[in-house]
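Please go over the structures that come below.
Nothing in this text is a laboratory measurement; each read-out follows from the coordinates by a stated rule. For clarity, every value in this text was computed on a predicted model and none was experimentally measured. Cβ atoms are built from the backbone, for glycine too; each structure is taken alone.
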Structure 1
Amino acid sequence: MDTRDEQRLREAAHMLSRSTRVAVLTGAGISAESGVPTFRGEGGFWRGRSAMELATPEAFRRDPEGVWEFYRFRIAGLEDVRPNDGHRALAELEGRCDRFWLITQNVDGLHRAAGSRNVIELHGTLASAQCQACSYRCPSDALPGQPVPICPTCGDRLRPAVVWFGESLPGQALAEAEEAIEDCELMLVVGTSGVVQPASSFARWARSRGARVVEVNLESTPISDVADVSLFGPAGVILPRLIEMTA
């Protein structure tokens, strides 16, 4: 880091050390550092099909077997993926705060694997499947072997327990995220593009409530316009240094 980067890092550490109620918002960037594909933008294809087109209710109605094949591929791809130093730094930060919320747009479970406890999974999780008709839910590693798993309770189709494009966020997760934004003194935004609603508005909302905002991203994003400090670089490098400086 150059002198200016170090100054920004010290400034962010000073803000964080003075905050006892911290909310964190994470996006695909932090998991990409562990090798999790983002399936966004250029190269976001799976077997010649747009991954974003597969992640819709319409795709599941039209081709449930193809959608499940894609999600089984994603679930299997996480078996050898481990949390990185950025995930672990956030787990350490949680233990230092009176109140701490980790709001994530990621579905890979790496924050929980790193030891984070109060995780709000805005977009659901690949670790579970749920019935599309009733309240049945099961771990993904306990799925029936059919190409399209069937609910043992009601006989309808099971689907990945994730939020697809065009669907509303889970009410409980959204309510918990709103509580975090209302109550936090500082919001730390990590590895998110700042373009997917409603998460893209969280930093601006927190700032309007009087919270400080610190951004950690590889490059400038729309969140940079509202951040008190923006730190540019890998989360796995910056976050451990930031947490170490607040000790």
Structure 2
Amino acid sequence: MESVRIQKFIADAGICSRRAAEVLIAAGEVYVNGERAEPGQKVEPGVDKVTVKGKAVRAIAQPKLTFAVHKPRGVVCSNSDPHADMTIFDLFPRELAKLRLFCAGRLDKDSEGLVIVTSDGDLANKLMHPSNDVVKRYYVTLEEPFPGGRLKHLLKGVTIEGEHLKVERATLVNPNAGKTSKSLDVHMHHGKKREIRQLFLHLGYPVKRLRRYQIGAFPLRGIPLRGVKQLSTKEISSLFTVPAPHWRTPVSTTSDEN
């Protein structure tokens, strides 16, 4: 086999995405033949011994499979969390447990909806890299009605602890005569940890419920709560397709309660 960069080797083995591998390398968690790995270092699969956090990484790449998961609230997007009652990987059938899967973008414990889980490190990197502008759509329910006149504040964004939080598009869903609504349709390209929740809370409107219902042109529709669907090549491509510019009101999900 030809030599490859260490972060690609780790990603191809299904340990984590390339970006996550780079973080592990910088933190000194990756070793090659007993020596601490360097960023960009090349290894020869099948010859060099690579360990991540003390565990050997298999040289042979596992099958590249990608799944769409309908995550319920209360479930954590983590491979291991001693404080979590359930992780998203507990939703997978037993025969897939042997695969090294990871989330290509996460939802926090209190949120629900579409999560992409894959063994393909290159795909995960592509989905999460900011330069690819992958559009993610959310249905947001607030504790109090949000006025249409303040939508511009969501687009302009706010800076909290040095981080600028904003959305790309936002619209009220079924606004009343006063042009306010507790429900909004929100689009984002990036998605920092709990960004939508922090943004609305900073503006004085706590989020009651947050549901991601689409990534690119791929919709959550048709996947039941806690359901796992393996994606075809065409469906994977649709994750990177720019969705139609017109607004569509997300389907009501009152039956999706835990």
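When FRET efficiency 1/(1 + (r/R0)^6) of positions 120 and 208 (r between Cβ atoms, R0 = 41 Å, to 0.05) is compared over structures 1, 2, which one is greatest?
Working: 1: 1.00; 2: 0.75.
Structure 1 gives the largest value of FRET efficiency 1/(1 + (r/R0)^6) of positions 120 and 208 (r between Cβ atoms, R0 = 41 Å, to 0.05) among 1, 2.
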If helix-only ellipticity at 222 nm (-39500 (n - 2.57) for each DSSP H run of 4 or more, over all residues; to 500) is calculated from each of 1, 2, which structure is the one that comes out at -10500? 1
Output 20 (relative contact order in percent (Cα under 8 Å, 6 or more apart), calculated) maps, among 1, 2, to structure 2
A value of -0.44, -0.61, -0.81, -1.31 was computed for log10 I(q)/I(0) by the Debye sum over Cα atoms at q = 0.17, 0.20, 0.23, 0.30 Å⁻¹, for residues 176-231 alone; which of 1, 2 is the source structure? 1
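Please state which of the structures 1, 2 yields 45, 23, 20 when Cα extents along the principal axes in Å, for residues 24-95 alone is computed from it. If you can, show how the numbers build up before the last one.
On the way: 1: 45, 23, 20; 2: 41, 27, 19.
The structure behind it is 1.
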Suppose you compute log10 I(q)/I(0) by the Debye sum over Cα atoms at q = 0.13, 0.27 Å⁻¹, for residues 64-135 alone for every structure in 1, 2: which one lands on -0.37, -1.33? 2
